[in-house]
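Please treat every number below as a calculation from the coordinates, not as lab data. These numbers come from a predicted model, not from an experiment. Cβ atoms are built from the backbone, for glycine too; each structure is taken alone.
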Structure I
Amino acid sequence: MRKWLWCVVMLCSLPGLRGVCHGAGFKVSEQGAKAMAMGNAFAAQADDPSALYFNPAGIAFLSGFQVNLGALGIIVPQTEFRGTTPLSGTAPLDTGTTTAVEHSRRDIVIAPTLYASYALDTLPLCFGFGVNAIYPLSKSWSDSSVFRNQVQIASIKPVNFQPTVAYRFDDLNLGVAAGIDVTYAVVSLQKSLYSPVVDPTAPAPPFGAYELGSLGVDGTGTDVGYNFGLLWKPRSDLSLGLAYRSKITLGIEGDANYLATTPTGMGAIGLADSAVFPYTRARASSRASATIPLPDTLDVAVAWRPTRKLTLEFDATRTGWSSFKRLEFHFDAPQFAALNNQPDARNWRDVWGYKFGAQYQVNPRLALRAGYSFDESPVPNETVDPLLPDADRHSFSVGAGIGNALGTVDLAYMWVHFVDRTVHNQDMTTLRGANGVFKSDAYLLAANLNLKF
């Protein structure tokens, strides 16, 4: 019985923790309005303190004390799904073949950023400190949706702290930098649980979708990584950038709460199921732990200034999502003992993103910007789900910078269009997956204030 509950929980619910964000996978690269307006092609320019994220070596060329304050607003896409799921139809028996049209809930996520740099007067040395959120997003579907057994509400609220030091070799016009990443994240998940059989202890027809109850998981995790960057300016009109950010493995610690709402749900945690339906209610809780890998990234970039006013840049970014091979949870309470040491395969793949950006300096006070990027999805067809209906995506952005020698205000807008994702991974034995098409779009707004002292 407990092994069966593991199938429901691990195969259906816990994968939700790995997809609460979007980007390439669930990475959000929009960490500065200037860069975002140029399609995030910024690792070879890196000429304001937000370089701490894109290429920390850029701060080696900054002067004095500079502070960059900003915020990114993400309108979470109202994903549309058309097709069948294990719960589409009339439960418990007539499910899995009825076509449904479902929309996720809209949401807005605000992710603030803070970057600061201080260059010494006597040495070509600069210190930096950044605070950002590389993985902020949420996803939720209605409590009555056909995906309610796969996800209802999921969110991740991270914060990353990055102290950095950079040095400039004036003879070579070369900047180098290294820093530490300390990432803390709060994770939450809520969903309904269903069984494909009415008696999990003796699986037999009739097969369908039988309600068990609901599950909630809340946890936090912290880990440390590192980053480094190189920025070389061999000519006044050309700069080359290289940046690397290491993998971070978050150790999630928290609580799991399960509420049985049917006799079958009570039996799933080893309790008597003799109470008269529908008045059955029983709650079980446990400490829970897991590890979630955040991948390493490598950026290679070139920026060219064909004229005094025009800057063009191209970046290529590799994200090492192949490190996300599986997800495995451990529960401490006796009722959950059989759920331990059961890996859930993910098998994501490494992917590339390609970014193009341009800036035109109209006059000393006004700069106009535009950009385009293409990101591959790391999620294979077998593990696409309603929590992260990920797909290859095209991003288009515009923006402007207004300011003077003392400070600049940067504004940016980005439209992210996800290529329609067709999936055929519906599994009636685990009641997860779907057969159909996911459609998504996202809209991002960013503003930054850069001050020079």
Structure II
Amino acid sequence: MRRTDPEGQDQGPVRDTPARGHGPVRYGPPLPDDGLPVLPALAAALAAAAGRGGEEPVGGGPALLDAARGYWERRGLPSAPGTAAAGPGAPALLLALTAALGGDVLVPRPCAAWWAPYARLLGRPVFHVPTPAESGGVPDPYALLETVRRVRDEGGDPRLLVLSVADDPTATVAPPELLHATVEAATGEGLHLVSDETWRDTLHAPHATVLLSPAEMVPDRVTVVTDLAGALLPAGWPAAVARFPAGDSGTALHARVLDVLTALGARLAGPVAAAAAHALDEPDPVIDRREAVVRLHARVAAALHTAVVDAGGLARPPQAGRHLYADLEPLRAALGAQGVGDAQELEDFLTARLGMPAPGGHRFGDDLQALRVRLATGPLLGGTDAERLECLTSPAPLELPHLQRALMSLRSVLDDLRDDAQRWEPPR
């Protein structure tokens, strides 16, 4: 198989993932976890519903959907009855949406690791569109138009664009002007948009960062999907909600998605639905924990960014989430001496050296040959619940000995690469 760039130029053969046991689906990286024990109020909500042995109705019960509509209302996205659905995690909802909409799928490069596999599972082609230099998650509008034209010229049928304003893996937030241009280009080409807003409540500087949803711009062409593992629930309690457009087209899409969820048996467990509804209602303990978690991970992500840049790597400053996307291309010579020549080898090298997952950029649709990697902040918080909780409650978490040791270890690995790279620089 060969690959082409967005202009349709042949880029040569696609290299298979080199090592056995590194498949893109079963071994793909999960969402970056917050690394913290479950909030007691959420545990109590789950325990109170533990006697519910039944499942939720397909698409969620009334209490959960009412809570979801209230959640969106507080974010300027009013939602009428019959325009919301819930499922056991965002992947189930995206799979159902992709099946319901049909056609080919467009995604940014890079993008969340779980987006493309669900389209491919359905036999749908997936086309990656480059993002601009300042942010990820939202494709460049001109590259999007060119990709749509090329796909159609080759007999394809692009119908769906998946994007994220607050992004995994790049941890950036797309500026409103870029988002507006991309949304305008997509809707002008007749595409339906799925806005993954899993990370919208994890802005590192919420009062200094403008985050707009595409659903605010074109309410009749955007379905919003939010995985509650982003900011509200533990990752092990899978739950997600989707907000559909109002009107006939949204109603029809909602109905088709419920059909697919029914065929999949994709229902939430009753106790998890109760905890999800409690979290979506956003009582004070949930808000307080979320804000504390965001502050903690923002500090650690900033320290991680400094370590990467000081070592000579490249990274956009993190603005959301619990991760950083690093480009270690400037350290290629030093990494090459360690047997690292592509993203899979970089993943293996850093995972072993850091003692924590470090998925390579190829997991997110990036070029296998590029030395890019997503680094998560959660594994740096400590090895025990007590250490992680101490990070959460400390006024100066970066001064805690166990977090200092974790950051020093990471810095040491990166600094060794920088020093090696500098020794091998040719004389000027």
Margin query: Comparing I, II, where is Rg/Rh (Cα atoms, Kirkwood Rh) highest?
Written below: I
Next item on the list: Work out which structure the value 2.3 belongs to, where distance in nm of label points 7 Å out along Cα→Cβ at positions 73 and 145 was derived from one of I, II.
Entry: I
Next item on the list: Consider the structures I, II: one of them gives -1000 for helix-only ellipticity at 222 nm (-39500 (n - 2.57) for each DSSP H run of 4 or more, over all residues; to 500) as calculated from the coordinates. Say which.
Entry: I
